[in-house]
1. For mean count of other Cβ atoms within 10 Å over residues 26-33, find whichever of 1, 2, 3 sits highest and give me its label.
2. Out of 1, 2, 3, which structure matches 3.3 when distance in nm of label points 7 Å out along Cα→Cβ at positions 42 and 82 is calculated?
3. Can you tell which of 1, 2, 3 yields 28 when relative contact order in percent (Cα under 8 Å, 6 or more apart) is derived from it?
4. Given that percent of Cα pairs over 27 Å apart, derived from a single structure, equals 37, which label among 1, 2, 3 identifies that structure?
Structure 1
Amino acid sequence: MEENEHVSILTMFQTLKAKTARLLDHVVQAEGLTPLQACVLYHLYQQDAAVGDISDLAVIGQANASSLCKKLEREGFLTRNRREPDRRVVILSLTPKGRMAAEGLQRRLGYFLELVSALPPGTKRELDRGYQVANEMLDYLFEKIKGERDLC
C-alpha cells in the first residue's frame, strides 16, 4: 500500500466521524445526550433490550455498555431489571423521561430523513451501497485483527 493510501484511509475515517458528529451533536445535545447515549435510547424506544444487545448495537465492550446504561439509569432515562430465572441478564427499558427524549430525537432526526428522502433514487441507492461496503470493510478489518492488541 502506498503512503498516500495510508493517509487516504485515515482521512476517510476521520472525515466521516467528524462530519457525522458535527451534524448530530446539536440534535442529541438538545436532549442532554451524547450520540452514543442517543443511539441507545432510540434503540430502546423501539424495544426493550439486554445490555448485551446494546453492546452489539454500539459496537463497544459489554463492560462499557453496562457503564453507559448505568449512567443513563442514574440520569433517569432508563431502568435496569434482572430477568427471571437467569438473574445475570439485565433488561433495559425507557422511563417516561427516556421516552420523551427518544421522541424528541425522532422529531429532530425526521428532518434529516426528509432531506435524504428528497435525494434522487440513484443517489439513495449509492449511499446505501456505500454504507454496506464500508460496513463490510470494517467487519473484515475487525475480524483480521481480532485478538491483536499492538498493531505496531
Structure 2
Amino acid sequence: MPSVGAKILGVFLYMIPWSDSLTFGNHLFIKYPFTQIIQLPAIPIMLIESSLPFGNLLLFIAIFIGIVRNSKVSYFLRFNALQSILINIGIIILSFIFEIVFNPFLNSLIIRTFSSTLLISLFLVIVYCVWSCTQGNEPNLPGISQATKMQL
C-alpha cells in the first residue's frame, strides 16, 4: 500500500497533462465562465512551467530522470509518473494536430465541439487517474497502462 505522500505526489503528477489539456477548452471557458473552476488544480504546474525558461522540458526531464528511472522510488510513483508523461505526450501531439490541421477552421462549430468534447474526455481520464491514486491503485488506461508497464 503506497504512503500518503506517494498518493499526493501521484495526484500532483496527473496535473501536468491536465494543465496542457486546458488549451482545448478555450471556447468552453468563454461561453460558460463557471467552467473555469476546473483550471484551479493546474495552476501550480502552470506557475512552475511559466517561471522557468523551458519549464515544460525541465519538468519532463526532472520527472523522467528523478522518478521514472530511479529504482529507489516506489513502483507506484514510477508507474504514475510515466503514465502521466505518456498522457501528456498524447495531448501535445493532439495540440500540434489542432494547430496545424484545424487552424483555418478554428471558429467553426464542429471544431469547437470536438475541442470541448476532447477537454471533457481528458478531464474524465484525469479524474479517474486521480481517484485511482487516492485509493492506492494503479489507473488502468487501455494501451497507455500496457505501454507504461512495458517500460518499467
Structure 3
Amino acid sequence: MLEKALPDIFLVMVVLLGFILDERRGAIIGLCAGLLQDVIFSSALGFFALAKMILGYGAGLLGRELYREQLLAPVLLVFVATLTHEILLYFLVSQFVGFGFPVEWSFSRLFIPKAFYNTVLALLLYPFFFRLYHRLKQPKTSLHRRRGAI
C-alpha cells in the first residue's frame, strides 16, 4: 500500500482556533474534531481525539503568550503542531495497534510533507479566522442608535 501525505484541515483549524480563542476552547474544539475524524477515518476511537485535544490546548496556551496579530507565530505553530501530532499518532498506533512504517521513512515521506501542506493552509486560513473572530467579538450597534448619532 502506497501512502502519501495529505493536508489535515481538522488539525489546522484546531491549532488556529485554539491559538485565537484560548486553551479551554482549543481543547474542546480539538476533542470534537478528533472524535469526528476518529469516527470517519479510523477503526480505533480516541487516537485523533487525544492528539488534537492536546494540541488545541497547547495552541491556546501559546496564544496567550504570542502576538496574535502577526502571521508568523500561528503558521510556525501549525508546522510544529503537525510534526507533534504525527509523532504522537505514530507512537499511539505503534503501541496500541502494533504496526507502522519505519520512523525515518514516515518522517521524510509523510510527516514533513504534511507539515508543509498544513503550513500553506494556515497561511490561507489564519487571516480569515482572525478577522472573523474580531468581527464577531465587536459589540453590535443597533440601527436605532446609529440613526440617532447621525
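A short reminder: the numbers here are calculations on the coordinates, not readings from a lab. This one's a predicted model, so the numbers in the text were calculated from it and none came from an experiment. Cβ atoms are built from the backbone, for glycine too; each structure is taken alone.
1. Numbers: 1: 16.4; 2: 13.8; 3: 22.8.
That would be structure 3.
2. Working: 1: 3.3; 2: 2.6; 3: 1.9.
Of the options listed, only 1 reproduces it.
3. Details: 1: 19; 2: 39; 3: 28.
That value comes from structure 3.
4. Working: 1: 37; 2: 24; 3: 28.
Only structure 1 yields this read-out.
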